[in-house]
Structure 1
Amino acid sequence: MHADIAAAMGFDDLYGGSEPFRECFDEMLDAVKALPEALHERGRSLMYPQLHNACVIGDVELVRALLATGLDPDAYTYTDDDEDQPPLVWLARDIELGFEVKRQIAEALIAAGASVEEGEPEEEAKNVGDDDFASFLHAKSLSSGKD
């Protein structure tokens, strides 16, 4: 459906050879197309996976809008590499964003149904030395009845 865009982004092999990747890629592009007009350009400027990238650039409004289109908050990228993780893991690995922005994005993901255990984001936050975010995720894990 979006083979030309996948090729332009350098994902032509994955798009042509992996049905799960192709489905996720198409879902992300469809979500960007469904964004409110005011957010179209910001959504279109992001590389695949758009939801994950919106998280790590700290665009809380765009994350919320993408989730509102129905994107899976625990979506994997199906890239078969270290980046093949859900958005909360990408967020936990980020070392540029401040705690408050990370918390707001995590809250949006969790409110949309993201699991605080999927992909072990708490462990990823600890690995990059973000103890505040790791503690936040731990508290969320406890409040969800897991752990």
Structure 2
Amino acid sequence: MNSLFIQNPYEAALPNVLALALGLAIGLLVSWLYFLIWKWRYTAVIREDAVQRSQAVTAGKVHEQLIPYLPAFPYNPKDVRFLGSPIDLVVFDGLADGCVRRIVFLEVKTGNAGLTSRERSVRDVVQAREVEWAELRRENTWNPAKR
């Protein structure tokens, strides 16, 4: 037979297939290394951001607790009660004097922080004057002598 003709057609494709497989392996290795480097950098950025946010939240919570005692606070600190959630403070204006003139729901914000959806919901209900007084009375039926 003539040596110019290849008997098996797959023999001619074998070098191409090996080159393709090698190229894919190298490409996967390079992309995996790139991913690991990106992940390492991105993780560091996320961790730093998380630390900064945590510090901001902690500082905000401390600020909420201390603001009634700052000189520029417009209410008597004795009239203020900390609620925390969904709003920060409730001011019973005049309570220390023995005559409550009004009740103020006070949300403390620092920087550019906006109201959360829950805080906006409370604000909207208060502004719509959908606030009421209710009492819950329950007879004390617990008797430690009876078992």
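Annotations
- log10 I(q)/I(0) by the Debye sum over Cα atoms at q = 0.16, 0.20, 0.22 Å⁻¹ from the coordinates reads -0.82, -1.20, -1.37; which among 1, 2: 1
- Origin of the derived value 10 (relative contact order in percent (Cα under 8 Å, 6 or more apart); candidates 1, 2): 2
- With respect to distance in nm of label points 7 Å out along Cα→Cβ at positions 70 and 86, the largest value across structures 1, 2 is given by 2.
- Read-out percent of Cα pairs over 19 Å apart, for residues 22-77 alone, computed value 11, structure in 1, 2: 1
- A value of 21.5 for mean count of other Cβ atoms within 10 Å over residues 62-69, calculated from one of 1, 2, originates in structure 1.
- Per mean count of other Cβ atoms within 10 Å over residues 30-37, the highest-valued of structures 1, 2: 1
Every number here is computed from the coordinates shown, using simple stated rules; none is lab data. Only a predicted model underlies this, so the values are computations on that prediction, with no experimental measurement involved. Cβ atoms are built from the backbone, for glycine too; each structure is taken alone.
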